[in-house]
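Quick heads-up: structures coming right below.
Nothing in this text is a laboratory measurement; each read-out follows from the coordinates by a stated rule. From a predicted model like this one, the values you see are computed outputs, not experimental measurements.
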Structure I
Amino acid sequence: MGRTKALVEVDGVAMGSRVAQALRDAGCSPVLAYGGDPDELAPLGLDVMSDLYPATGPLGGVLGLLESLAAETRDASVIVAACDLPSLRGEVLLALVDALRADESLDVAVARTSQIEPACAAWRVSAARQLGEMYASGERALHTAIGQLRSVEIDVDPAALRNINTPEELGGYP
C-alpha cells in the first residue's frame, strides 16, 4: 500500500478504527494495536503493544502477543484481527469466541471462507508454548501452525473478511 494500512481510510474511517470497533462490538476489552510505531498509530486512539518478533510475519505477531499476555494469565483468550479487514463485524468475532468457549480443549477458533483466514481468530493464551516451539523450529506460516494445533474452523460470510492489500482493492470497496 505504500503506507501504514491501519491508517488507510475506507469511507472516511481508518481501517484500524473499523476493526477496533468490531472488536469492541464483540465485547473485547482492552482493544489494542500490536506492533507498529505508537506515534504514527496515535490517531487510532489505541494503546500499542511492542512487537516481540518484528518483521517475522503473522506467526511472529500472534506468538509475541500471546507470550506477552501469558505473563498475566494462562486462562485468557484473545482475538487477533488484522487491521486490513474493514468489513469485519462483531458477530463474526463473537462466533469465534463462542466456539472457543464451547470446547476447552481447543487452542484456536479460526474464521473460514473458502479457506481459513489466520488473521481472524480467537486464541487461548496457553497456545503460546506450542506456537513458540513451532517458531523455534523455523515455522513462519501461521496457517501451517494452526493446522498443527487443536483448532476449529468457523464459516464466515466472505464479505466480512474482504481484506484490502492494494490501492486498487481500496478503490473497489465495498
Structure II
Amino acid sequence: MRKIHLAAASLGALLLASSPASATITFNLDNVKLIDGSFLTGSLTTSEDFVDLIDFSFTTTAMSSEWGNFTGATYRMDDAIGSVFWIPGLTIQANFGDPVARIDLFFAAPLTAEGGKVAGSSNEWVSAVGHRYVVSGSVSPQVAAVPEPATWAMMIGGLGLVGATMRRRAAKVQFA
C-alpha cells in the first residue's frame, strides 16, 4: 500500500512540475525596419489572451540621416516613466526619461498566437532629434525549446533507478 501512495505522490509532483506557472506568449520582433534604415529589435510578452502586457524590451540601432541623429536606445517596460499604455493586442506606448523619448508600437491587426504585422505608424520619438517611423516588420511567437535526447535519457534513467531502488527494498513485516 505504501508503494502505491509513494508512486501516486511522485506522479502528482511530476505533473505539477511540468505544468506552466502561467500562460504567456513571448513575441520576437522580426525585421522591424525604421525609415532611416536602422532596426528595432527585441521582444514583448503578453498574457495568453493578450489582455495583459507582461513585459517588453526594444532596442533601436543608431543612425544619422535626414530624419535626425539617433544614437540608438533600449526601451524596457521597467524603465518607463509613468504607466505603459496598452490596448490589448494592438498598441504599446511608453514614455522614457533623459533625453525625453517615447516608443510607440502599433499592430496592423490584433495580435494572434501566430504573431502580427507591425503598422507603419509605429515610431521612436526623441525630443532632441524627432521621429523615425517603422516601414516594415512583424512579430512572431518564440518557439519553445525541445529537450535534447540526452536529457530525456537522463530523466528516464533516473526514474528507472528510483523504481529499482523501491523494488529492492525488503518489506519488513511487523505484527502488532
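Structure values in brief
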| read-out | value |
| --- | --- |
| helix-only ellipticity at 222 nm (-39500 (n - 2.57) for each DSSP H run of 4 or more, over all residues; to 500) from the coordinates reads -7000; which among I, II | II |
| Relative contact order in percent (Cα under 8 Å, 6 or more apart) from the coordinates reads 24; which among I, II | I |
| For P(r) over Cα pairs in 10 Å bins from 0, in percent computed as 10, 40, 39, 11, 0, the structure of I, II it came from | I |
| Computed 13.0, 37 for Rg and Dmax of the Cα atoms in Å, for residues 63-126 alone - originating structure among I, II | II |
